[in-house]
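S.K.: Dropping the structures in below, format is C-alpha cells.
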Structure 1
Amino acid sequence: MKEKKISYKDSIQEIEEILAKIEAKEIDLDQLTEHIKRAVELLALCKHKLTTSEKEVYELLKNIEEK
C-alpha cells in the first residue's frame, strides 16, 4: 500500500520525533534500524522537495528578468 504524500513540514516533524526518541533512549536496538531507515527516507524526501522548489524559484526569477 502506498503511503499518502507527506508534506515537508510533516517530514521534518517526524524526523525530529525519531531523533528525540533516539536521544531519550526510548527506542530499543531492534527498532533502531527501522527508525533510522524511516528517517533516511524522510530526509531524501525533504532533499527532493527542496531541490524541486529551488528549481521552480530559479525559473520564476529567470522569467521575471526576461520581461
Structure 2
Amino acid sequence: MSREFEMSLMGELQFFLGLQIKQGLEGTFVHQAKYTRDILKKFNMGDSKPTTTPMSTNTALDADEDGEAVD
C-alpha cells in the first residue's frame, strides 16, 4: 500500500471520521463526547441538564464467528 499512497505513523489512533477512539487493556471504546459538546455549544444548550440514555451504554461488540467474510 505504501507504494501507492503516502503514509506516515502518527501515534495511537484518537480520532477517526469524527469519532473519538480510546484503546485500553479492556478493549476499544468509541464515543462522540467532543461532537456532543460542540453541538450543545452551537445551539446555546451548554447548561442543559443531562439525562440517562434509554439503552445500554456498555454493550460489548464481538466478532461474528459464523458470519460470512467480506472484503
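S.K.: Taking distance in nm of label points 7 Å out along Cα→Cβ at positions 29 and 45 as the criterion, which structure among 1, 2 has the greatest value?
M.R.: The structure with the largest value is 1.
S.K.: While we're on this one: 1, 2: which one has log10 I(q)/I(0) by the Debye sum over Cα atoms at q = 0.16, 0.25 Å⁻¹, as calculated, at -0.93, -1.22?
M.R.: Computed on structure 2.
S.K.: Out of 1, 2, which one gives -4000 for helix-only ellipticity at 222 nm (-39500 (n - 2.57) for each DSSP H run of 4 or more, over all residues; to 500) as computed from the coordinates?
M.R.: 2
Throughout, read-outs are computed from the coordinates displayed, never taken from laboratory work. Nothing here was measured: the structure is a model prediction, and the numbers come from that model. Cβ atoms are built from the backbone, for glycine too; each structure is taken alone.
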